[in-house]
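These are the structures, in structure tokens.
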Structure 1
Amino acid sequence: MADVAIIAGSTSDRPVADRAIAVLEEAGVSFDFEVISAHRDPDRLDASIRESECRVFIAIAGLSAALPGVIASKTDRPVIGVPVSGTLQGLDALLSIVQMPKGVPVACVGIDNGENAGRLALRILAAGRKD
């Protein structure tokens, strides 16, 4: 079982994912990485969310950035959204992630900031541990 599931909406998001992966690897935290589009492969995304035993999701997406919200709508586990820069320098993705409807919370880090997503995942995992 991986502690963190990292899902990118596109293969072009891999450099952002690699920054989160580096943080998790340095901390010795287990993770899975997949590329799944919320728009092009919704059934595969549903199956991945349902089958995952992770404790935290990191969702990396650009443009309309629906991926973090879709994941959050299908689980009660924490979801961290990472907006990816694109034609509008990532502002479109940022706004899509932070403007979730009530009842569908998504944490959001800065544009292209996979490192902070990894660090936030570590803090969420630590909060669930008893000292």
Structure 2
Amino acid sequence: MDPIARARLNASLRDLLSELLARRVRDPRVEPVTLTGVEVSRDLAVAKVFYSVLGGEEVQRTAQRGLESVAGFLRGEVGRRLRLRTIPQLRFLFDASLERGQRIEQLLRELQDDAAPNPDRGGSEDV
């Protein structure tokens, strides 16, 4: 499959799986899940589904178990809704990029707060 068609398939899968998680899946373990991307292998046998959740490690583990338990249902729905010769196995992988981005943003805010002139320390110098 050419790269452009595979990129379209990745986007279609992400959109479909997001819709299914929001509207059809009733498992409370997957409610806080946000899908961040999908990468289908060249032979369409496996789709890596990247997800993110806000919360600690326990929330992440719970979401992972929930996603693994609904993977068969999701795969069946993908097969019914998308006309694919091969329906990929869904592998769910945690995407830590959002957490890293939040941590970087927090550090930058702290640096900015430290660098800002403090009126109590005489931030403006009158000569």
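Here are a few things to note about the model shown:
- Comparing relative contact order in percent (Cα under 8 Å, 6 or more apart) across structures 1, 2, the highest figure comes from 1.
- Test item: distance in nm of label points 7 Å out along Cα→Cβ at positions 10 and 114 calculated as 1.5, pick one of 1, 2: 1
- Which of 1, 2 yields -18000 [helix-only ellipticity at 222 nm (-39500 (n - 2.57) for each DSSP H run of 4 or more, over all residues; to 500), calculated]: 2
- When Rg and Dmax of the Cα atoms in Å is computed across structures 1, 2, the figure 13.3, 45 traces back to 1.
- Across the set 1, 2, distance in nm of label points 7 Å out along Cα→Cβ at positions 2 and 42 reaches its highest value in structure 1.
- Computed 0.90 for FRET efficiency 1/(1 + (r/R0)^6) of positions 26 and 90 (r between Cβ atoms, R0 = 25 Å, to 0.05) - originating structure among 1, 2: 2
Throughout, read-outs are computed from the coordinates displayed, never taken from laboratory work. Everything numeric here is computed off the predicted structure, so don't read it as measured data. Cβ atoms are built from the backbone, for glycine too; each structure is taken alone.
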